[in-house]
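These are the structures in question, set out in turn.
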Structure P
Amino acid sequence: MKTVEQLKYPIGEFEKPTQIEAAHIEQWISDIEAFPTRLIALVKDLTAEQLLWPYRPEGWTIQQVVHHCADSHINSIIRFKLSLTEDNPTIKPYFENRWAELPDTLDLPISTSLSILKGLHARWTYLLKSLQSEDLKKGFVHPEHGKQFYLDETIGVYAWHSNHHLAHIEQAIAYQGKFEL
């Protein structure tokens, strides 16, 4: 059995490369582009009961993870657009754990968020592929962390975020929501 930390971070935490190269950006954009297709392939045959399997003890259900990804990635594209159109904006953080408990997350079918993710990732990928090297050095201030984040690193964070939650869903399916620690 894996530890709680391994269950929480099945692919580990995001590790920023010392030097972000063009190859990193290309791979990360590819991961972001592929995310909706990979997600749909994972969840398309799950029953309503299976969607309620958590990915770890006291963790979100598969359903909550899918809806969270739509919420998170909507916020991310807005942060990218703010960074590209304003001078070092301060973004608005949100309480993702509270959002995960709202009725739309708990009650609506995941098809609603899968549709959002398909369209959102098509637009986001198009935007990311159009960025020039000087755009990658633009960024935003995240008041929760008290620091500036640059778009090059943020692309990596969201590629990781996508893969992180795919691994959560794979884990929930493998354990069928049952954990003995």
Structure Q
Amino acid sequence: MHIFHIHGRGKIFNVLCKEYSIDENIDKLVQIYRNAVPDIKLYDDAVYILKTLKSNYYLGIITDGKNIVQWNKIKALNVEKYIDKVIVTDDYGREYWKPSKEPYRDILKYFNIKPGECIYVGDNPHKDFVSAKALGVNTIRIIREVGEHINTFLSKEQEADYKINRLTEVERIIDLINEKS
């Protein structure tokens, strides 16, 4: 984590191999990493909110990152049983990555809904909310106790409309949005 915080994602293996005098092919290490199936599970509040919302709403995922890594996470988390549509932006090419508006437009079109009828929940203000908000989608930022973006706060345009610390709070936000409309 120390290397990640100093050098970012793209140099972790390079720094480790150099620091410990390990003579390995970096590309091979990256491939092993990307193809690994992670040992992860959903937070309890995520399971609760997915189960709760599934019976009354369409649910979708828009996720960035290397497609094989993202699909491995989706499979490991077993979230597809709750989700009606998954968009891994890397499946469509770099021009589709957030903050592109295209994945958000695709979700709206797939569900045949208007932007104001949709809520997008994310955690990264660098890319999650600006396009969704520009399209008129309601946005919620989850800020947990730990996470890559918990101390990142940007301009109003880049921040979500609402901030929460637990996904169970989404129900309250839905009520607020419904009261406004």
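With Rg/Rh (Cα atoms, Kirkwood Rh) as the yardstick, tell me which of P, Q scores highest.
With respect to Rg/Rh (Cα atoms, Kirkwood Rh), the highest-scoring structure among P, Q is Q.
If relative contact order in percent (Cα under 8 Å, 6 or more apart) is computed to be 15, which of P, Q is the source?
Q
To test your reading of the models, identify which of P, Q gives -19000 for helix-only ellipticity at 222 nm (-39500 (n - 2.57) for each DSSP H run of 4 or more, over all residues; to 500) when calculated.
Derived from P, not from the others.
Of the structures labelled P, Q, which one yields 15.9 when mean count of other Cβ atoms within 10 Å over residues 43-50 is computed from its coordinates?
Attributed to the structure labelled Q.
Which of P, Q yields -0.93, -1.32 for log10 I(q)/I(0) by the Debye sum over Cα atoms at q = 0.16, 0.23 Å⁻¹, for residues 3-90 alone, as computed?
Here the read-out was taken from P.
If distance in nm of label points 7 Å out along Cα→Cβ at positions 27 and 59 is computed to be 4.0, which of P, Q is the source?
It must be structure Q, since only it matches.
Check the numbers for mean count of other Cβ atoms within 10 Å over residues 51-58 across P, Q and tell me which is largest.
P
Values in this text are rule-based calculations from the coordinates and carry no lab data. Computed from a prediction, not measured in an experiment: that's the story for all the values here. Cβ atoms are built from the backbone, for glycine too; each structure is taken alone.
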